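Next come the structures, one after another.
Please treat every number below as a calculation from the coordinates, not as lab data. Computed from a predicted model, the values in this text were never measured in an experiment. Cβ atoms are built from the backbone, for glycine too; each structure is taken alone.
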Structure I
Amino acid sequence: MDVTRREFILLSGAVGAGTVLASLGLDLGPARSYANELKIDKMKSAKTTTSICPYCAVGCGLIVATDPKNSAIINIEGDPDHPINEGTLCSKGAAVFQTTANNPNRLTKVLYRAPFSDKWEEKSWDWAVTEIAKKAKATRDATFVEKNSKGQVVNRTEAIASIGSSNINNDECWALNALIRSMGIVYVDHQARI
């Protein structure tokens, strides 16, 4: 058998590492048992449906497993039969389960921190929308330009920008653009390409 020096060193290292790990006496049985139990318990009675990832324009396929008793989402993973992603998902698609109502860390209430404050306050959605509208109007009124330096009518504000979400569909994107254009906002971008 012809073994180069490099191959000998690699082979020796692999055999040595295997020997050390085997001598430690690690019993991975409970870990395997726990992992198998979770997967089997959750998935054996689950109802699976296919869906599309909401994050970008690629349209990767997802398999969504739900509990038939309460329709709660148990698991979301890539669809291996989908022609676009063939079961693979990017980091955003792989984390889509975190956006579901099952995530205990997901924010569902408005949290507001006043300027120079060190604590968050819980506010209502009506209060938040009203505050955002007031601030947008005040900024637009203070920075609105009717005519440019050449005397041409431009009716715009350059102090507000809009960036669309990769989580909205075409109709929502159109409505958002109609709103921001009617306000005179000229700096507009969209995130569907990420």
Structure II
Amino acid sequence: MAQFQAINPKVEVNGQTVLAIANSMGVMKTLGLKILKENGIADPIPEKWYSQQSWLNAFKQISETVGINTLNLIGKSIPENAKFPPQIDDIHKGLASIEVAFHMNHRLNGCVLFNPADGQMIDVIGHYRYKKISETMAEISCDNPYPCDFDKGIIEAMAKKFKPSDTVIEIEHSESKGCRKKNGDICVYIVSWTSLR
């Protein structure tokens, strides 16, 4: 799946999530807001909705002008800026919740893409597919239009937020199935954690 290209041009993302670009850029927050404005998102408000393609265009501009490390930082800020399902109390649930949260923060034709009341998901934006490999390892497969480095940041932040105490997290980008930066359809991340005891 191509990075920076919405699957459906009518998809929107909520303002709370959009603000992650500016909020994660620290002293460069003004630059983040400027880039958003240049891509059609002026003065984003948390309760409003904005074109996903405009947001992706801002990501592309950041990638080309500021750098991929900033995309990673934006990804790491998502768990603090986006809506996530309640009652997540361990790392496996945290990593699995990325898929649900992804859909909760996007909508199409005024309809949010995940309904927590009935668990229904509308499939128009791609995925963050979670697979438990063992008690201390999981796989996340990303086939969505967001940049690879952004996705890695989200996964890392969620793993660290819900990791067991006294453990170290390791995230490996497995390129055995390709990489979207290299025109692949998917990026696969292996998340593992090891006890320090």
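Each of I, II could give percent of Cα pairs over 20 Å apart, for residues 16-95 alone, but the derived value 31 comes from II. For the read-out distance in nm of label points 7 Å out along Cα→Cβ at positions 48 and 152, a value of 3.4 was computed from one structure; give its label from I, II. Source structure: II. Hey, Rg and Dmax of the Cα atoms in Å, for residues 88-183 alone derived from one of I, II reads 14.1, 45; which structure? Of the options listed, only II reproduces it.
Among candidates I, II, the computation of mean count of other Cβ atoms within 10 Å over residues 144-151 that gave 23.9 used structure II. Structures compared: I, II; top value of mean count of other Cβ atoms within 10 Å over residues 56-63, i.e. the largest, recorded for II. When relative contact order in percent (Cα under 8 Å, 6 or more apart) is compared over structures I, II, which one is greatest? By relative contact order in percent (Cα under 8 Å, 6 or more apart), the leading structure of I, II is II. With P(r) over Cα pairs in 5 Å bins from 0, in percent, for residues 112-167 alone coming out at 4, 14, 15, 16, 19, 14, 8, 6, 4, 1, pick the structure among I, II it was computed from. The read-out was computed on structure I. Computing percent of Cα pairs over 26 Å apart across structures I, II gives 64 for structure I. So distance in nm of label points 7 Å out along Cα→Cβ at positions 8 and 72, computed for just one structure, reads 3.3; which one of I, II is that? The read-out was computed on structure II.
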